Each structure stands twice: as C-alpha cells, then as structure tokens.
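Q: Just below sit the structures, each encoded as structure tokens.
Only the coordinates and a few stated rules stand behind these numbers; no lab work does. Just so you know, these numbers come straight off a predicted model, no measurement behind them. Cβ atoms are built from the backbone, for glycine too; each structure is taken alone.
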Structure P
Amino acid sequence: MLNNKSYKFTIIDIAVIVFIITSISLFFSRMSQALDYNWEWGVIPSYFFFWDAVTGELKANILVKGFATTVKLSFWATLIGFLLGTLSGIMGAKGSFEQRFISRTYVETIRNIPSLVLVIIFYYFVSSQFLDVLNLDKYLRSSSQTLQQTIGLLFSGPDQINAFLSAVIALGIYEGAYVSEIVRGGIISIPNGQWEASWSIGLSRQKTFLLVILPQTFRTVAFPLAGQFISTIKDSAIVSVISIQELTFQGMELMAATFLTFEIWITITFLYFILTFSLSRSVAFLERKYALK
C-alpha cells in the first residue's frame, strides 16, 4: 500500500534548501561585483508577450514561439521514435534472423553516431534530396490561409517546413534506437509461462503476442519509455544548428541582439526545466498510482 502520510522535512532537507538558496544568492552577488554586471530582468517579460500597437492585441513574442516549436518538435519526434522503436524492438526480440539483423544493425549504427551529426546529415540529405523535390513549401505558400495556419500550428510555416520535418525525422530515428532496446528488453522479460498459458486456451502465436505479451510489455516499460521521451525534449536543442527556431535558437538570437547573456540563458534553462520537470513529476505520479500493490 502507498504511504499517504504527509511528508515531513528533515534537517538534511532544510540544509539542502539553505545550501541551494545560498549558492544562487552568491552567484548573483559575484556576477554583480566581480564582472560588474548589471542585471536587467525587467525586459525579459517583453520577450514572452507584447502588445501589438496596430491591433491592440497581446501577441506571443520570440521566447513563447521558440517554446512552442520545441514542444511541437519533441512531440512529433517522440511519436516517430515510439513507432519506429516499437517495430524494431519487436523485430529484435521475436523476429526472424533477418529481422533481428536489421534491428541490431539499426540500433548499433544509430546509437554510435552523435545526434548532432545525424541531424546535420538528415538536413543536407533528406531536406535537399527528398523534401525539396516534393515542393511542400511551395505548395503551402500557394494554399489557403486556413491550411497554412493549421500546418503552422501543428508543424511549422512554409519557410521552415522542410527543415522542421528533416529535424523531426532525424530526432525520431535517433530516439527510436533507444526505444527499440527498451521494448526489446520488455518483451524478453515476459516469462515463457505467459506464452504457454495463452496457447493452452487456444490462442495462436500472433494473438498471444498482440493480446497478451505486448500489453504486458508496455506496462513493464512504460516508465523507462517516459524517461526516454523526456530526454527527447533536451535532445531537441541540437536542431538549433540547422536554424530551426526552437527555444535554444531563439535564445541565441535574442542574446546576440540584446547582449543580455545571463538573463537570457537563465530564462531558457528555466523554461526547459519547467517542461521536463513537469513531465517527470507526472510520470512519477503515474508510476506511484499504477504500481503493483
């Protein structure tokens, strides 16, 4: 049974909190004294939202747009990684020799290539050799305003759609290699008795896998998968090298324009922390709620 008693702070907890607060205070103090740095936090909120002088409306500014792009990029990369990794994991665990060889080759190749290199390769190969041929950006520019807004909301605008898709594919393939090993390990961990029990009641091998083994596998690996998906958010920062206007890229652009180095990067760090920490706490909550009693 889960312990529902309220948490009580210990001396160690209080000491840790005091240490963190003191360290942060010393950091800002030393920055002001040693570097003679003048903090200008008052301008940071204007980079989140601003009032449009023409329409009089409150509109999203560069940091909010970058944050939204990071969320979209991470979501689609996670979806591709999950689908590709699940397929590869199944092939690696219960496939034929050829399927296991393909899965192993994919996993070992991708896991031994730096993610940054993979993103650059896909940007110059997939985007220039395939996506440009499809003329997707030209099609969007000539399409209706409603379609452009919908695609922009889900993916990106016409100017960045090719680069955005190549980044999503590269990240999805990279994360899929790690998801593959998680799923493969989950399938292998299911006892053989589950197979035998299913066969004894007349289920075929295929139905046994789909109805019995796979659901148990996903329950077993749900939280390691969630952790991998959280890492996708952090890995998404590397696509700034191909000028995807996500949070890190927008932060670099803003820093170059304002020279507010520390204010900008502390804000960017805080935004990433909010996104990843909220997801990790949600996963921890679900893990406690659905843990086997």
Structure Q
Amino acid sequence: MLSVLIPTYNYNIVPLVTAVQQQCSDAGIPYEIITLDDASANTAIHTDNKAINQLPNCSYNILPVNIGRSAIRNLLAKKAQNSWMLFLDADTLPTDNNLVKNYLPYLKEEPKVIYGGILYQPEKPAATEILRWVYGKEREALPADKRTENPYISLLTLNFCIHKDVFNTVHFNESIPNLRHEDTLFSYDLSRAKIPVTHINNPVYHLGLESSEVFLKKSEDAVVGLKYLTDHNLLPADYVRIAKAYNSLKKNHLLGAARLWHKVTAGIFKKNIVGKHPNLLIFDLYRLGYFCSLK
C-alpha cells in the first residue's frame, strides 16, 4: 500500500526511519521504507545509517555518485513497489505518532497529491541560525486552510503523498541545474496537468537549520535557479512573487535602477539578514535586487 521514500545526504536518518517504521507497523498496512544516500562525503554517516537495513521492510543504499535532488527522488519512485508513495526529507521528524495514520484516509480516493505541512520547533535556535527559523515559521509553517488558498505554490516536497500513476505523469525535472526550486517547478507541472493537491494538517518538524550565512547563500543559489526556470520558459513570470516583481521592473525599464539600488544596499541588507533580528521584508528586497543583478 505505502512506500516511504527518503533521500539523504550527509544526514543521520536513523531516528526518522525508526519512528516512521514503527508507525507503519502500528497501522497494520503493507509498507516499505526505501532510503537512498546521494553519495554522502561523510563516511561516518554511512556507518550510522546502515543500521536501517536491520529494521523490518527498510533499506538503505549509497549511490556511487551524487545525482542531485530531482534525480534521486525520481529514482526512489522507480524503486517503489506500492501504489502510494510518501516522500520525506532527511532532516524531518514526525511531530507525533500519527503521521502515517493521518495520511491513510486520503489514500483510498482518486490519484492525487496530499501535502501534510511543516512545523518548526518553538524554541529559538542559536543566534547564528535564526534566519532559517524565522523564515520557516513565517513563510512555510502554514495551516492547511492558508495553504489551500494557493494549493500549488504552497506545496513543499518534504512531506507529501503521491499516487504512482500521478508521479508517472508528473515527476521531478532532471534537466534543470541543481540550484533549488525543483519543488516549485514540480508544483507548477502538477497545476498544468490539473492534478489536485489536497492540503491537510499533518506536519513534520523541519530540523535541518543551517547557519544564516549558509541559508543566505542557498537563497542566492535559489534565485539563480529561479531565473533559469523563467528564462527558459519552464515557469511563468507570475508564478513566484520575486520573479513577478522582477518582470514588472523589466517592463517598466527599471532594471538599471534596481541593479544600482542593489549595489548600494546589499551590504547593509546583509548585515540585517544574517544578524540576530532578521527582517523578512529586507530579505525579500535583497533577493529581488540579487535577481535583478543577474545577467
């Protein structure tokens, strides 16, 4: 009935797999948990994660070379033996003992996508990791009714169920650069194919908080990835808010002014973004300026 699919890279996923395996067993359903390591450089992680192979219906295998976020998800889906697939990111953990149980009523209906959502732990992290926590709590940890207002763009691919027939129609694009936004393109392709996305309140905790400097760099990479998608007409300019703002500036011949503005403000904005009290409006303005400065 259910294949739980977990891609990982340099992360100990034993606690996650152990928790989900117990939930699947308690639910009394046919299941498998397939984990693939995308050629992690940390060999100590390999040793830890190999314990997964001792758990019932669980497997852990290491890829010989790194293939990236899109390709590893597609490969996991190819290996899945069941009609319903639950994708979980490595740096997540169920918030309670009912993650699997709460998905089951939705797996008896027509093929579609079900997204359970995400939460961040309420305790503030270290000051050096505050940006990722603030951004996640404000922009990602949304209740189902709020996500339903924009069901496709609100889909994050770290905790969702999908029928294999749907995935055979819409899967992750492996031709794009490995620069983030593969989930954005996936959600857009679902919308084009008119695949329904159901939002429910069945979240996992996102545990993988990187430093503010690292998250800022990843955000810059994501802007580069987004520009690639819009430049190559894989995403419409109005699908993502920053791309829509960029397109508006371009139509009004204001890109030159925006580039100059970014050059002047970038240093000041960065100090706030990686500081103890990051402002998300400033973060948005920085990313927009960075988008405009790309050639």
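Q: Which of the displayed structures (P, Q) returns the greatest value of distance in nm of label points 7 Å out along Cα→Cβ at positions 191 and 231 on calculation?
A: Largest value of distance in nm of label points 7 Å out along Cα→Cβ at positions 191 and 231: P.
Q: Another question, if that's okay. Out of P, Q, choose the structure whose coordinates give FRET efficiency 1/(1 + (r/R0)^6) of positions 119 and 239 (r between Cβ atoms, R0 = 30 Å, to 0.05) equal to 1.00 when calculated.
A: Source structure: P.
Q: Can you spot which of P, Q the value 0.95 was calculated from, given it is FRET efficiency 1/(1 + (r/R0)^6) of positions 63 and 207 (r between Cβ atoms, R0 = 41 Å, to 0.05)?
A: Q
Q: Taking distance in nm of label points 7 Å out along Cα→Cβ at positions 87 and 135 as the quantity of interest, name the structure among P, Q where it is greatest.
A: P
Q: Name the one structure among P, Q that helix-only ellipticity at 222 nm (-39500 (n - 2.57) for each DSSP H run of 4 or more, over all residues; to 500) of -13000 was derived from.
A: Only one of P, Q returns -13000 for helix-only ellipticity at 222 nm (-39500 (n - 2.57) for each DSSP H run of 4 or more, over all residues; to 500), namely Q.
Q: Now for a separate question. Of the structures P, Q, report the one carrying the highest value of relative contact order in percent (Cα under 8 Å, 6 or more apart).
A: P
Q: Between structures P, Q, where is percent of Cα pairs over 28 Å apart highest?
A: Evaluating percent of Cα pairs over 28 Å apart on every structure, the highest lands on P.
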